[in-house]
Structure formats: C-alpha cells, structure tokens
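Each structure below is given as structure tokens.
Read-outs throughout are calculated quantities, based only on the coordinates presented, and are distinct from any laboratory measurement. Computed from a prediction, not measured in an experiment: that's the story for all the values here. Cβ atoms are built from the backbone, for glycine too; each structure is taken alone.
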Structure 1
C-alpha cells in the first residue's frame, strides 16, 4: 500500500470536523503538556499532526516553537492555511516516520507528542525505526506523550488500516530504561459519529 497516497485521500475533500479521529479540543494532550511545565519557547514536535486542533491550542497558549509533521502533504497544507493568521508560524515537515529523512536532521526537541500515529505501525521494523527516531531527537529531561489504541479494548482497525495496540508497559519497554513513566491513564474517545475508541495515554520523561 502507498501510505502517503492513502493518507492524502483520507484528508482531501473532507471536512476536518467529520474525520473519525477529530477532537474539537485535544484536552487529554493539553492536560499532559501542562503537567510538563515546559517553557513557552520549548521545542514541541506534534507527530502525525494531520489537521489536529492541538497546534491551534498550543499557539493560543503562547507556545512559539512548534514543529508539525505528517506523511500527508494534503493534511499539512490544510493545517498551514488554517494557521496562517498566527504571527509565529510552526515549522511544517512532510516526512514518513517509517523512513524518515528530514526528521533525522532537526535539532533536539523538549516534547514529543503523538496521538494515534504509532498504532498504525504494524511491523516490528517500523516500530523500531519510530522509537530510534524518538531517542535520537529528544533531549535529556524532555517529555514524550504517546496516546494509542489500548491493548484490550482498542479498535482493531482505523481508516481502513490494521493497527497495533498497546499498554503503558509495552510503550515503556519500547522506549527503554532511559525513559521514566510519569503518568498513564485510559481514555474513552467519542468520535464525530459518537462511536467510542479506547486509548491509553502515557507521559514519559527522558532521564538520560
């Protein structure tokens, strides 16, 4: 499957508010970011940002050093147009997490945020590439937020793709001993069609 084309088609001609993963406000993510108590100029990367409103909320809150990345250039273009009125524009990076080229070259970040991206990486080599990237571009003392479909109750498919589901323990094992679990909690998301999706939200801190 051509995943770039798949995700471009998922966004093109669609109303953002009707997408199955749309959140009016990304409250669980915002609560965890607030808990990190990072500076407003901290480098934040929003992985698989799509057309999420999280970036809007962060910019409204005064964060000024945001990176948004996605495999879909169509999604990024929609997001770019929506955010065009902000003075401090985010950095937009079109890249593939399973074969990153641009992301490997960026300066280290203070916060890595991923809601509903990692669980689409169903092959072990894809997950290995993902977590190697996390480790290569996060600073010591930085934070990692991972929110993915939960192992027991999470959906088995999303956007017509199979997924790989998680517990917080599994995510910690992939990150390794350099990362400490600060907080985790289950979360039931009600999508625009009022269907429920079971997530596990986790916050890790890099120790070394």
Structure 2
C-alpha cells in the first residue's frame, strides 16, 4: 500500500490520516487527541479492546459513555448508543479502508454508522493494516468473507457466514449486517482523524 498516496487522498476528502508503527502508539495517540472532561464514546470494536484503548478510556478524567459495561442490554444499551451521538469524541474501528481513502462500515443496529456520519464533534478511527483493501469491491469482499464471519463466530452466532465463512445474504434473526455505508469524506475538515497502524488489529 502506498501510504503517501493514501494520506493525500484522505486529505482531499477532509480526513486526517496518520500512520503509526504500533498499537501502543495508537493508544497513546488516541489519549492525546482527547482532552480531560470531554464526553467520549466508542463503537463496537475488537480492535479497541485488543489494543487496550477501551480500558485506557475508563481510566481517563472524562465522561465515558461506556457501551461495554457488563450486563448492559436492551433499552439501557440503546440509551448509551443515543448518548454517543452527542459526544465530544467518538472512537471507532472500521471494516475496510480503500487505497483511495474510502472508509467502509458494516453495522447491525446502525449506531456506529450513524455516529461516524453525524453527531459527535470529533471522530477518531483506529485501524490495523489488515483493514487495507484495493477498492470498494475488495472491501465488500473482505467484509463478507473476513469481518462478518469472524465476528459471528466470536459472538457464538449461528448465521450462515459463521458456518461457511461466506455471506449468504441471509435473513437469519441473528443477522449482524443490516447497514453498510461508505464514508467518502467529511464536510468538516477538522472532524475525523484516522490512525492507521502497521500491525494487524481486530477483524
């Protein structure tokens, strides 16, 4: 992947892209981009847990709308999702990043997709190099054959993709891919920062 090209393409889309060598660097950078006493929330993301970012946020002097509190479910969880839309900062993973700077997201409830598009004043996207793809078509292939099947297995679901490793465009009651969006840029050039790490992270 030509990082210089990707940085330029993101800049043309009003997205700031930073290349970081390690997950530890990414965690430190996320913490540096968040000020004390801000309101902060996150999307559902294996990467954020794997790299210790969720736990680090819990230790900060911030108001953290924590969607990962044990036992949080139903209307209480939806309330946190709605709070996240009003946050000063939203931290999220992503499912794919194309060589030209398109950001691709698959979502079940739509809360992560919504927050990435509108609501929080600032958005920090954290991604490992395994999320890099050539183009939109490659990104959809990655989502259908890597991200969704592995997440379904992690969650103990019995969707067709969890069994076969490939999307069947199912109507399973456990389906986790109702919303698919492509973020092609930002109207506010100060809103979104993407931290791309030269390590694999999440699915």
Item to check | Identity of the structure behind 1.02 (criterion: Rg/Rh (Cα atoms, Kirkwood Rh), for residues 138-193 alone, calculated), options 1, 2 | outcome: 1
Checklist entry - mean count of other Cβ atoms within 10 Å over residues 10-17 computed as 17.6: which structure among 1, 2? => result 2
Item to check | With relative contact order in percent (Cα under 8 Å, 6 or more apart) derived as 19, matching label from 1, 2 | outcome: 1
